[in-house]
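Each structure below appears as structure tokens.
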Structure I
Amino acid sequence: MAKKIALECRSITKTFGSVVANNNCNLEVMQGEILAILGENGSGKTTLMNMVAGIYFPDEGQILIDGEEVVISSPKDAFNYKIGMIHQHFKLVDVFTASENIVLGIDDDKRFNMKAVNKKVIEITQRYGFIIDPEKRICDMSVSEKQTVEILKVLYRGADILILDEPTAVLTPQETEKLFSILRRMRDDGKSIIIITHKMHEVLSISDRVAVLRKGEHVATVNTPETNEAELTELMMGKKIDLNIKRSEPKNSKDRLVVSNISSVNEEGRPVLDNISFTARSGEILGIAGIAGSGQRELLEAIAGLHKLTDGEIIYYTPEENKPENLRDKTPIQIRDLGVRLSFVPEDRLGMGLVGNMDIIDNMMLRSYRKGHSFFLKRREPKNLADRIIKDLEVVTPNANTPVRNLSGGNVQKVLVGREIAASPSVLMAAYPVRGLDVNSSYTIYNLLNNQKENGVAVIFVGEDLDVLLELCDRILVINSGKITGIVDGRTAVKDEIGLLMTKSTSLEEDADGKEVQ
């Protein structure tokens, strides 16, 4: 029996000034299916779904629900048609409980009975397999719990069509698999689920069909069991892409950064870094693996002078004289001027070292404002740098004078990473540099990091994808709960070995076998 079409977009077009975000897009979503929407950064995926969710209104075209044309001019209209969208950036009130956030904005002319609300929330969680305390405050929740609340918000309102924008961007592999199990139950219950994502292996794992967008146009919809990563990549990019990371052997490696027994605590006095020691060498990529929140961020920020230490030292050896410098005694600006650069993409991709209202050129200049001696700032070099980053990283933008806030999240990220790499550092710390990027852009970043390595830079790479860490890095440091649980060879280690170290509770020095993993 053929499935019924739940949602159909016909010839949808949307422009923003001279930029065509969607051009004559057609899309169908069936009842009881998971449809993945795939496309490179700036291809119009989120814009198309924002029109379905009532955030934007199409310039041309039709939207049909259950075969009937509808007009969706606001999120409230979308909810009336049982459409709910879960965005990348959560829209929750931190001081409210889960249930209070779930019913926030519902206007049914009745006084809320929170006991009844909690009961209904629990019924929904039990039906699909969510684990959440309806009376827990948002400020006390993990990222995955907050995402659960966002999904429950739309289910509570009776949504039959759910749109999830990059739902696994900040989840651990275990949390991702748990989410996928829930989505499959929802699909089997007759829900129509649309996932916007860049992660190819997840597309192949979770979806029934894949719709591919390229430069704002719908180019194909294929059945997932009948396709593969290479075909989907070619549909996305319009050309064959080499999906191989070219890892070279380290040459003339020298100790560039020696971290010795560093420790720190958070605002509540709890340890976040516990006796961490390792060495980063020039001409190699040192990977850092760990479950989210294990201390990766604090470790890199400590090296960059942004996180206060309670113990230990960080010795940096200058490239020319091999002179030791204790970074713990220096300010973040002094550390940066020595050539130690931090490119950090936070979980929510907001406030990440760029100013939204400023254009790309001005954001290039942010690093050099303090060096200016004139009232008038020189813009030629920053403009040339901006143009080069736009070209090399294929940033989708009308020009370098475009405000950063007008770019898609992935393109903002390219500008940030490109700016740090262009600074010619001697130590480059790249944390989650490909988070939310399409496959082509991700491999561009990987190869840029490899180029930095071949130029003698000590690269420290924090990543979420274990397959990439194993393919890209020379050594991989595994961290859990602020402790190093192992340092393995990237060429010989296996995924399961790293996975076990990620959940291991003892540090290197406390290993039951009494030996360090190298």
Structure II
Amino acid sequence: MKKVWSLILALALLLTMVSIVPAATAEEIFRYDEPITLKVSVFDRGNTGGTAVDNNHWSKWIQENFGDPRNIKIEWVVIPRSEEEAKLATLMMDEASCPDICFTYNESIVTDYVNQGGVIEVSDLIEKYGQTLKSFLGDEVLEFGKFSGGQYAIPARRVVVAWMGMFLRSDWLAKLGREMPTTKEEFLDDLRAFRDQNPGNVEGGCIPYALGKDLRYQMPLQWSFFKDLSTRTLACEPAVAHEGYEDFLLFLNTLYNEGLVSPDFALNNDEALWAEVTSGKAGGYTGNYDHPIRVSPGILASLQAYEPEAMLRPLDCFESVTDSSKYYHPVYAAAGLLNFIPVYSQHPEAAIMYLDWLCQYDTIYYLQNGIDGITSDLNEDGIPVVKDVDEEHHDMVYNSMQNIDYTLLVNGQWLDTPEKTMKSQALSYQGYADLFEEEYIVGNRDSILGGFHFDVPLENNSKYSTTLASYEQEILVKCTMAASAEECSALYKEMLQQYMDMGGKAVMEEKFAAWDAAHAE
């Protein structure tokens, strides 16, 4: 355990070495002479048993502690999480309803809005109203919000950069007398054993490994086939064109044709995929590195409610074709959610004041931990441990892990030392702290940056990215479902050419040119 925590804390120190900023004093608070309205976006994740995201304890607390002292009325603009991009596009075209603060995880969307002149450049506003924000994020994170040399977005700081994980029912393996796999071949053999021996006694047979319709995120598996993992290639060449991508497709094709994955995976949205797991039908699935133990959607907790001995452990078995001792895992950059202020904003200075206030330590602490004894309990190390609220305090239910939908500039639990911060991450997964440690270690093993930022407009990327992403999913689905390996390979070559012709080549050349210009000696 000490070895595990030493690695976690070493990574934490690299990721969290910024100053902790105290709250502003009352004398420093700016107040408008006349009341104004600040429209702030907030995700609605549709959580069963949750609260109205625009009318709960947290929204009221923000109004009372930020809005009221400054004569600002907060108006929440609710955005369904599953409809983020479509809803944002609608709001950005409507001056009357457009929020003062918008956000997205998709950088190409921000690039597109910047190119269209739809986003305010905020460097001067940050200098005047955002010194706390500037100190908290630091140049490393702020750099990811720069476009054409200007600060058009304000990224959130990621506390944890681990990205995707793949998971397997270790209790099923134990029933069969098998260990967690250590190679791709052992993974295949385990899935075949699940299919043939049905260790979960699933009526009609189990699903050895559950898949959803979007196969782009089988990243630990996918990257194990890539033969060029240089930063330049990963940043500029589309994944579908990487040497080794065809072998990845052939592996998926084998899984499908041997009946080792969801037979109707192409129809599985997230909810359908998760249902295959929580119902006990599936032997594994793919999600964020910590997905099974997240409070929402509560995959492992839901599964264990029916099967108390059930366990989903992270797979760490996809050895690289370039070095069999490496098990590469793509990780996020230190920057996460991109916040930006549309040109329709009537009060951009108030928007920066609000984001600056969100970076004060007291603000972060309360939004993430609430009240000792009600939403969390302090343990012997002085770390707040999140707890389920009672019915009397239902208004304080968290609709997202660590209230990240309100703490827009920090993704993940944040405390006043790196050690506490990472220990709190583990403890925030109620009852699953030990499993978090394992997931964290696996998610950061042989890590390679999987997200890249270009400080220039990428017009072709903005023009084609949505279409290309959709076509990439189509390539994955059709090649996976091909009747044979030969058909899979032929189909891939044909569709890759179509991908490049429909904009993939133009985007790739644009990225290589931008990358080489930025990294010229």
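Key figures
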quantity: Structure from which -12000 was derived, helix-only ellipticity at 222 nm (-39500 (n - 2.57) for each DSSP H run of 4 or more, over all residues; to 500), options I, II; calculated: II
quantity: Top of I, II by Kirkwood radius over Cα pairs in Å, for residues 257-440 alone, largest first; calculated: II
quantity: Kirkwood radius over Cα pairs in Å, for residues 129-192 alone - highest-scoring structure of I, II; calculated: II
quantity: Structure (I, II) behind the derived value 0.7 of distance in nm of label points 7 Å out along Cα→Cβ at positions 225 and 321; calculated: II
quantity: Test item: FRET efficiency 1/(1 + (r/R0)^6) of positions 201 and 265 (r between Cβ atoms, R0 = 35 Å, to 0.05) calculated as 0.95, pick one of I, II; calculated: II
quantity: Which of I, II yields 0.6 [distance in nm of label points 7 Å out along Cα→Cβ at positions 41 and 393, calculated]; calculated: I
quantity: Rg and Dmax of the Cα atoms in Å, for residues 121-280 alone derived as 21.5, 62 - corresponding label from I, II; calculated: I
quantity: Computed 15 for relative contact order in percent (Cα under 8 Å, 6 or more apart) - originating structure among I, II; calculated: I
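Every number in this text was worked out from the coordinates using simple rules, so none of it is lab data. None of these values were measured; they are calculated from a predicted model. Cβ atoms are built from the backbone, for glycine too; each structure is taken alone.
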